[in-house]
Structure P
């Protein structure tokens, strides 16, 4: 049988504070993955400043795309399509990537494919796990999202659990700020927690009445703040490592328990992790251990593919391309795009 032609996709990602471009072959092979991070810049302000993020994307995007094409050894003529994140995210940041991708698609006469950022995170699992294919359960954990999703097919999702308030990553950032760790909170709490006792402080694990797979982290965040205030009022010294470890354990316990329970309820044999917080060492270890105990196969991307990157967008774009999905040159940024929406 004659081999099918390789499908090459240039992908662009600019939804928050990473300017990224990648070239992906056949939805599974990453030929290049270039990321220009703005973390050092936004650390000065204790979080992402949307206006600054947008300006930096404009400065960096041509350079990043040029480097991605160079590393992959391909030109615009070799591409089959251009994929781009069009939501959710910061509207100004998204617009930079969308405008750039539209310009390239128009100039190179290539199809344009708008990609959902969170569906990109789910697709990151396909890069290093060639045997992974739908259906499977995915726990998506990031700064803006905490979802439990049934991945029924490529690009076909059913959300079975979501957060009612703060996303897990958001709670990490707020708690990190409260204990004086600064931004970005996730990696700093993860590192400090290794020095603390996860059972030192009894923080709550919230259950939502009538919604067994949903999440709530605002009560946990408030409990940490109350604990810190109480210690301050009593003049007691706070062991920051113990607070970080106890907080992290509460988050990890809830995420892991919900994911495993949902997998069994929906008879899913495979469980995957996705999103920026999927790079958290405690969460990865707890999920791996829980899945092993319950006879589930566990998948997670390498940390470089957990945080925002364009390779995952290229993977998602490939499966949309194969289904015949195309976006017009009127594609716009949709900052509050819901998963499964088109």
Structure Q
């Protein structure tokens, strides 16, 4: 564990293959990313108190949440942690104001003080006009605003967000995202999301989990601009080819060396990656002649219309799933279809190389 951190957790859950050491500073906002089954829900459960680890210890603000060797276990309601999920989970028999005041009341605040705090947070989320309504009378966006107010009304030391925008209509999500960015400023928060925009707007730092362990950790933009795992690369919509550093680039196979621009120094023989955008890739039926380029022979697996472009997904038969963006006219002229053998071509200046 990192000493001096506001949140410190070290835990294993053998059945789920989970083994993580995590530290979070006061006021830091961390986006937790990863494929299904990576351990994101396990992490939330460990912090919220709904999952008991096989071993480990966690502290929040100097208080012990659990310590298995010492047989210490704080129940969920006494941890000072609030969880905001996809489903607002509002009490249907209570008014909006009563829903928001419920947490402070349970924590021992008097009726008048709890009501005043609820009114404050409803004002913060621009929902004062909803105070007298029942939860069943709210739209999805309104219900999520109320759920945010309810979570913050308990004044948690740590706020957990579990895909908070996933269930919202695309026309509503941007406003709620802006609201969260405002109310989460300076608040210690852990955000589980699959959404690139959520991570960039809401989080200072990104942690990528895979198979129960941390595989990437750093400033959000750095993780998404220079991904070291395929999941992060897919999220950022970048192609990623892993290999080892050689004198003239990254070697990803006996017959594949990608030349590019080194974003940071590479050590020959050490693991390295090459990343490039689908928009930087040109597609040919035969290897082109002329200026030196990176050429990758691939088999088309999918052709997808995406607005004014066509996304061509392909397999290089070395374990790399790659993508290229071409115009509809180019896709028609090349007669692209699943199973078609083509060549992906890109300039070295469009490829970022960095250590893995």
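Source structure of the calculated read-out (P(r) over Cα pairs in 20 Å bins from 0, in percent, 26, 47, 24, 3) within P, Q: Q.
If you line up P, Q by FRET efficiency 1/(1 + (r/R0)^6) of positions 274 and 330 (r between Cβ atoms, R0 = 30 Å, to 0.05), the top spot, with the largest value, goes to Q.
Each of P, Q could give log10 I(q)/I(0) by the Debye sum over Cα atoms at q = 0.09, 0.11, 0.12, 0.19 Å⁻¹, for residues 74-193 alone, but the derived value -0.37, -0.54, -0.63, -1.12 comes from P. Out of P, Q, which structure matches 2.5 when distance in nm of label points 7 Å out along Cα→Cβ at positions 50 and 106 is calculated? Only one of P, Q returns 2.5 for distance in nm of label points 7 Å out along Cα→Cβ at positions 50 and 106, namely P. Can you say which of P, Q returns 19.1 when mean count of other Cβ atoms within 10 Å over residues 18-25 is computed? Attributed to the structure labelled Q. Each of the structures P, Q was assessed by relative contact order in percent (Cα under 8 Å, 6 or more apart); the largest value belongs to P.
When helix-only ellipticity at 222 nm (-39500 (n - 2.57) for each DSSP H run of 4 or more, over all residues; to 500) is calculated, the result is -7000; to which of the structures P, Q does this value belong? Derived from Q, not from the others. For mean count of other Cβ atoms within 10 Å over residues 26-33, the calculated result is 18.4, so let me know which of P, Q that is. Label of the originating structure: P.
Values in this text are rule-based calculations from the coordinates and carry no lab data. Here the structure is a predicted model, which is why all the values come from computation and not from measurement. Cβ atoms are built from the backbone, for glycine too; each structure is taken alone.
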